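Each structure below appears as structure tokens.
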Structure 1
Amino acid sequence: MSDLFKHKKHLFFDLDHTLWDFETNAKECLLEIFEHHSFHNFGLEFETFFNCFSQINRELWTQLEQNKITHDTIRLQRFKMTLDQLGAESDLTQSEEYNQHFLDLLPNKKGLIENCVEVLDQLKNNYHLHILSNGYHEIQLKKLKNSGIDHYFGEIITNDRAGARKPDRAIFDFAITTAKAKKEDALMIGDSLDADIDGAEKAGMNAIHFDEYDRHKAKPGVPKIKQLTELLHYL
């Protein structure tokens, strides 16, 4: 399998959970929110709150990728659902306030997946690197800049910019056209089986599945890696 994709010219990376360490960065933000809004007065412990929020947030993003909900649903519901599930009921106005606080804090965090910079340094001279993300465009730009990796990437493709979100073929087509690439020369690297891997394959692109926590079975014909350094074995 060594050098399987060495002939590729354009590498499209998902951002959250692939290069930018969403878990660590979100946990820092949620701790600040937990303390600022005195969630302990609800009788909650932070780790319980964090674990519940993380699970609900993942489930909501999966539903978004399946076109079952909208971004607005995530914005309005993820804090409300978390607090309701933990027995600390919250109305929509409060939940939206918590979510806005979260979105204000999140892009300023700088945590990256282990060896992210080292891997990008090794790839930058041989490949055109791009971001292909379902996140909000303005927020993703801030994350890239504040974490110091924005200069590695040519095109930053988000659903806001493309008018579609992964796994919709339209966003992959938009990315290929915008990057002036060919699908046979492009490779998608991401953590979501539905959005990144299935989406890329249906759009005619090869993909590598980054599964840091080994949450999924390997998909036939798709390399799966748990460390970003493993990416270099295929390029």
Structure 2
Amino acid sequence: MSDLAVRIRGLTKAFDGRRVLDGVDLDIRRGEFFVLLGPSGTGKTTLLRVLAGLERPDDGTVLVPRRRTTVYQEPRLVQSRRVLANVTLGLPRSARGNGRRALAEVGLAGHERAWPATLSGGEAQRVALARALVRDPQLLLLDEPFAALDALTRLQMQQLVAELCARHRPAVVLVTHDVDEAVRLADRVAVLRDGAFVEDRVIDLPRPRDHDHPSFAEHRRTFLTRLGVVPTPH
């Protein structure tokens, strides 16, 4: 796939006779941070599950790299295992050093022997992120990973994910309902409605992104309009 991490052609998926994905085409470059917006029930999570190999398409072709991993809205930690064991779950013992380095990268050095029950929501999500990164993914799938966090922790996690992805350079697919989050993080944002893309736009703002930049507001208005929301002054 040359410089592509993902290539989708004619992807169709239906449930109970209703098409949630209707002939979707999509290319994502290696190292690209791609964000998917859309109303609830429009097929965003289904598309992510197809990319993860958890759903089979009814029709079309989907080409993805072998090394891919997902971070969900819930950290999904094993409560009976300590933090480092969660990070290296399913990996050989030789991966423990990489697990410690991944924990240090997400700001949790010294938490290796902590139990999941002692962690805050933000810390637990950092463990989930370390668990993904230690596998050196070529494709990182993020299914609303910040949605359950408080506002301050959410901003901190957005910054952390942006820094880590810039350092490790996986292709990233983030599903979110948050338009500001999309514009803040993405190289490119697409809006999915009724099983098809109605917008696909490159975000060419300098980083770190300034919420007060006129182009930030322009992108925000465009996506809100595509989502069927009347933009309000900001």
Structure 3
Amino acid sequence: ACVRACVCVCVCWRGGGGGASDSPDAHIRGVLDLDDVTFDKVITGEAAAFVEFYAPWCGHCKSLKPEFEALAAEMGSHPALVLAKVDVDSEGGRSLGERFGVEGFPTLKFLPPGGGDADDYDGDRTASAMQDFLESKVGPAGALPEMAEAVETFAKDMASGISAAEKVAATLAEGDEEKAEKAAVYVKVMNSIKAKGKEYISKEIERLGRMIDSGSVTEDKAASFKVKRSTLRVFSAKDEL
């Protein structure tokens, strides 16, 4: 018991929040619970994976749970990413802990697509910071496929890109309300970038992140900020701008 307690205390905790009472081994929607039987069947290398290695008794793991849950709400349905967790203190998880060199809890690792080596995630343990990291690896969670061509056009000619985006938004408005709302955000973001320059992208992403993490805005407002932030990240990846 002493060894376990020492391991847990020695892990560097960088996140916010804390105090969650739910057990870290409770199921989280959008996150797969894996063991040595299922891990290699699910983590095949076709998609990237972000895996939490935890122990149910670890206080820091309990504090991470609501942040991981919030991350799953944003990234759990991403087509290029698998979110998973492994109980390293269980019979079915110990060998995975040894395989990935887990020495403290919680340990977070990113496994790139194609079966590359796993990388430790050493950033802040907040949902926002983890999402920032993952979107830098696999792309924004809120990318709208119908806007892909308009974004490419915008990167070469802003006025033409905005015109193309407006046409897509008008088409979507006729049949898909949710996508139409996202498309409208694309158009607004494009106009803001055109008016304020590319530096607007990073500054606005940072501003929105601060507002989301502050807890001072309503859930609806935070949700709209997240959609805008994800949309901005689509453009931040465009070196041509």
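Read-outs throughout are calculated quantities, based only on the coordinates presented, and are distinct from any laboratory measurement. Note that this is a predicted model, so its numbers are computed, not measured. Cβ atoms are built from the backbone, for glycine too; each structure is taken alone.
Once FRET efficiency 1/(1 + (r/R0)^6) of positions 114 and 194 (r between Cβ atoms, R0 = 35 Å, to 0.05) is evaluated on every structure in 1, 2, 3, the highest one turns out to be 1. Taking FRET efficiency 1/(1 + (r/R0)^6) of positions 90 and 154 (r between Cβ atoms, R0 = 41 Å, to 0.05) from the coordinates of each of 1, 2, 3, which one would give 0.90? Source structure: 2.
Kindly point out which one of 1, 2, 3 the value -9500 was derived from, the read-out being helix-only ellipticity at 222 nm (-39500 (n - 2.57) for each DSSP H run of 4 or more, over all residues; to 500). Here the read-out was taken from 2.
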